[in-house]
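Have a look at these structures, which come just after this line.
FYI, it's all coordinate maths here, none of it is from the lab. Small disclaimer: the values here were computed from a predicted structure and weren't measured. Cβ atoms are built from the backbone, for glycine too; each structure is taken alone.
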Structure 1
Amino acid sequence: MIKIEAIVDYHAHVYYDAGSKATAASLRDALAGRFEVELGHWHDAPIGPHPMGSYQVVFEPELFATLVPWLMLNRAGLTVLVHPNTGDDLADHRDRALWLGESRELNLAALQTASTSNA
């Protein structure tokens, strides 16, 4: 069993395409104004395991109980992947993630390659 203390922080990956980028920008602004988060770069194309455009939101475990429900209610139709960071990227994305909205198929090979090269 893995202890909850293994969670260093959480990532929320907000997915968007050209038609929903403005909505994603509004959500990003709202997150930054409401929560103490670290916002990642905009990626208009797939990167790593993420199959479409996205940006990352990093937040501390203490925010999970307020930030995730807020995202559930305010994601404006966008798909959001939320996962813990325990040091096992593959398991964190594949086995420990939750989806807000429509789930997407991740490119897990990108994480398996990273895990192998970090071993």
Structure 2
Amino acid sequence: MRKFLALASITAIVFIFSNCHGTKKVAEVPVAKTSYEADVQSIVVANCSPCHIPSKGGRMKPLDTYDALKTNIDDVIHRIELNPTDKGFMPFKHPKLSDSTINVFKKWRDDGLVAK
């Protein structure tokens, strides 16, 4: 009887420890994608107005719609990354955008230019 109990105890311990390891997958939390409406549009309105917003009197290349910004995103990122003394720097006659603001544009592009 003792041999049976010892064998049953060892079997139970082996079973418990065989299912107790650190390689179990933890449910990944989905990272929200950056979208034009939720993240980018307000930055454009705040920093590109009035020059690139025709309804506010802007006469430069319009960037006031999703399609317009999507089409020109690489140029926009290039220009906002320039230093204020460089030719083509945006926003013209304003301070350079913060790195976190520039990263919103980059993340939007990298996330696939999501509209909503």
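For the read-out relative contact order in percent (Cα under 8 Å, 6 or more apart), a value of 27 was computed from one structure; give its label from 1, 2. It was calculated from structure 2. Given a value of 2.1 for distance in nm of label points 7 Å out along Cα→Cβ at positions 52 and 108, point me to the structure among 1, 2 it was derived from. Comparing all candidates, it corresponds to 1. Given a computed value of 17.9 for Kirkwood radius over Cα pairs in Å, which structure among 1, 2 does it belong to? Going through each structure in turn, the value belongs to 2.
Hey, distance in nm of label points 7 Å out along Cα→Cβ at positions 44 and 68 derived from one of 1, 2 reads 3.3; which structure? It must be structure 1, since only it matches. Here mean count of other Cβ atoms within 10 Å over residues 28-35 was derived from just one of the structures 1, 2, and that gives 13.8; the source is 1. Taking mean count of other Cβ atoms within 10 Å over residues 76-83 as the measure, the highest value among 1, 2 is held by 1. For which of 1, 2 does helix-only ellipticity at 222 nm (-39500 (n - 2.57) for each DSSP H run of 4 or more, over all residues; to 500), calculated from the coordinates, equal -13000? Among 1, 2, the structure yielding -13000 for helix-only ellipticity at 222 nm (-39500 (n - 2.57) for each DSSP H run of 4 or more, over all residues; to 500) is 2.
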